[in-house]
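Take a look at the structures listed below.
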Structure I
Amino acid sequence: MERRRRQIRAFRKRRELMVVADRTDKIRGGDVLAFVTLRNERVRLPYFLRYYRDMGIKHFLIVDNGSDDGSDDYLASQPDVSLWWTGASYKRSGFGIDWMNWLLRKYGTGHWTLTVDPDEFFVYPFCDTRPINALTDWLDTYEIRSFPAMLLDMYPKGPVDQTPYVEGTNPFETACWFDSGNYMISKNSRLQNLWIQGGPRARVFFADRPEEAPSLNKIPLVRWERGHTFVSSTHMLLPRGLNAVYDEWGGEKASGCLLHAKFLSTLPQKVAEELERREHFANSREYKAYAEAMSEQPDLWCKWSEKYINWRQLEILGLMSKGNWA
């Protein structure tokens, strides 16, 4: 019933999307597609697109939610981007997921799809030597339909806005630190997905109420079929069998990480904008926490912080796994 309701919502919300650049005729069978919702992310886009192109993403399907910083013009000029624009409410679209569910159904069906935010960078086993098609081919061989990636908050040493982010550069040259531990995991009994919280956001911004810290569990890579639907961002899906991306019997399934480049010099401006708009989850609770803490210029780095090296380091730390993919 819930799946049907969400599909109907997505069908209705399609009317809010205005085509800016439709290049979907270039999509070919076997292409891995990226789906993105964004607003005012112009400075991030050159590196974001290059990162995923190098990974093997063949086409980007992007919804621009009312940008006024030139993001739409830049994206419309990219030959592998199809772009839709909307000025409709992000909150009333299920925080953008209604728009994504519609585009995934229409263009993603039959493809492996990667649904990410413009500050999320997918890391998977052997990503330094194998394109994403190698991963999806392996998943197809074992009839695995979804692949999880824990959101790993990356941060600099020192105040977040100490070093200005330069367009086109790798954000992890500055935001190269992360928490190797400090994570809480539980299981959602209704949809069977894992629920993960912790890291620097729980440690610094939600220290007095860690149960309200943002969730870090995501399932961004899915072999999409018409009956699929995201329920809450990319945290969980229906049918709920797609959420069974972990092993409860002592084994270890393959998984990845999403390196999260939120904590850059661009954050204070983003916080101010989102507090004014009030379009995010729980009346922008997360952005209120950022604003309160950032007035004191907090340093997210601590003596337990780890400096990022590569995916193998994340596997050793137990944050991701290659499972039985050799």
Structure II
Amino acid sequence: MTPPSYSVVGIDSLDQPGGAASAVGRHVGRRLVADLQTQVHQLRLADDILAGHDLLVPAFRALDAALHTQRETLHNAAVGRGILSAVGEFAQIAGWVASDAGEYRRAEGAYRLGADAAREARDPALESHLVGSLAYQITNVGDPADGVKAALASVSVAESSGMPRARALARDRLAWAHARTGDAEAAQRALGEAGDALAAAGPANDDPDYLYWVNADELRIMEARVYTELHRPLRAIPLLVEVLETYEATHAREVALYMSWLAIALADANEIEEAATVAARMLELSSEIASERTAVRARVVAARLARHRDVPAVAAVLEAQRGRTRAANPDSGRLE
């Protein structure tokens, strides 16, 4: 499959993004590229801990600065490609942060800009990551069938990268898109291909920093999510329990998200009181996180539990959640 063009459609916060030619300005070399790589990795690590609303302004400010550097400096071709790759990385983080904040059009613009930059930098692993990030957003908030198409484009680009982790990540996202369309066979096949790709990977430090988090735990998480989406809780629950037992509490957003999947899987397995226990912690934790992803998952969990509102443990959880909602929106129940 030939991947489609991802031309920039515009990002409101940026001044004329997308030009690849350098403007007249100061000469820069490899040291600048190294500095940009350090900055972008620091931002990436911040995203591990901070939620979208907290990181939105700094992420787009950093992307704007990288674009300014690319446009207004003089450099040789190799340095130029390094700067473009850095722009692509900043764009991927900015897109991810915007999506987490619920600003989906802004996220899409960043992903498309970053994919263009990565393609011009001749960095197929990064281009695949950006196209795959867009595919993931489309799968979650758009038409999952379109998400499958975008994920397949990401897989196609990843194949040319020669990086097993890039291939594993692309196929992991493809598995999720297939699960969202209800295609269990295709989802399981993609999961298996993701595992095979990761098994061929060397040490993580052989790959770019933006793939540092692609490991066996991440693949297990996606496998569990796929099986939860396909309503196969007996396969999902052990995987989620195993991952949550070892996940760092400082990653509150991810812990809340994974607990949301566990609560749904337990409910599907008719373990209603245990589902209520997990949901109670998830809903409490999500109320403290400035993330649209966790807010959406909180609503999904509450709606799923509402089918069992006659169970006292569930009723208590739902009442506590209503109390948090009223406290956060004190005017929501008043007539204008």
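Thinking of I, II, which structure, once FRET efficiency 1/(1 + (r/R0)^6) of positions 58 and 170 (r between Cβ atoms, R0 = 30 Å, to 0.05) is computed, gives back 0.85?
Values: I: 0.85; II: 0.60.
The read-out comes from structure I.
Which one of I, II has Rg and Dmax of the Cα atoms in Å, for residues 114-193 alone, as calculated from the coordinates, equal to 11.8, 36?
Corresponding structure: II.
Could you figure out which one of I, II the value -24000 for helix-only ellipticity at 222 nm (-39500 (n - 2.57) for each DSSP H run of 4 or more, over all residues; to 500) was computed from?
On the way: I: -7000; II: -24000.
Among I, II, the structure yielding -24000 for helix-only ellipticity at 222 nm (-39500 (n - 2.57) for each DSSP H run of 4 or more, over all residues; to 500) is II.
Hey, FRET efficiency 1/(1 + (r/R0)^6) of positions 90 and 138 (r between Cβ atoms, R0 = 25 Å, to 0.05) derived from one of I, II reads 0.10; which structure?
Numbers: I: 0.10; II: 0.75.
Comparing all candidates, it corresponds to I.
Comparing mean count of other Cβ atoms within 10 Å over residues 106-113 across structures I, II, which is largest?
II
Could you tell me which structure in I, II was used to calculate FRET efficiency 1/(1 + (r/R0)^6) of positions 26 and 306 (r between Cβ atoms, R0 = 35 Å, to 0.05) as 0.30?
Of the options listed, only I reproduces it.
Quick check: 2.6 is what I get for distance in nm of label points 7 Å out along Cα→Cβ at positions 42 and 234, calculated from one of I, II. Which structure matches?
This figure was derived from I.
Figure out for me which of the structures I, II the number 22 belongs to, where relative contact order in percent (Cα under 8 Å, 6 or more apart) was derived from the coordinates.
That value comes from structure I.
Each value in this text was obtained by applying a stated rule to the coordinates, not by laboratory testing. Just so we're clear, the structure is a prediction, and the values are computed from it rather than from any experiment. Cβ atoms are built from the backbone, for glycine too; each structure is taken alone.
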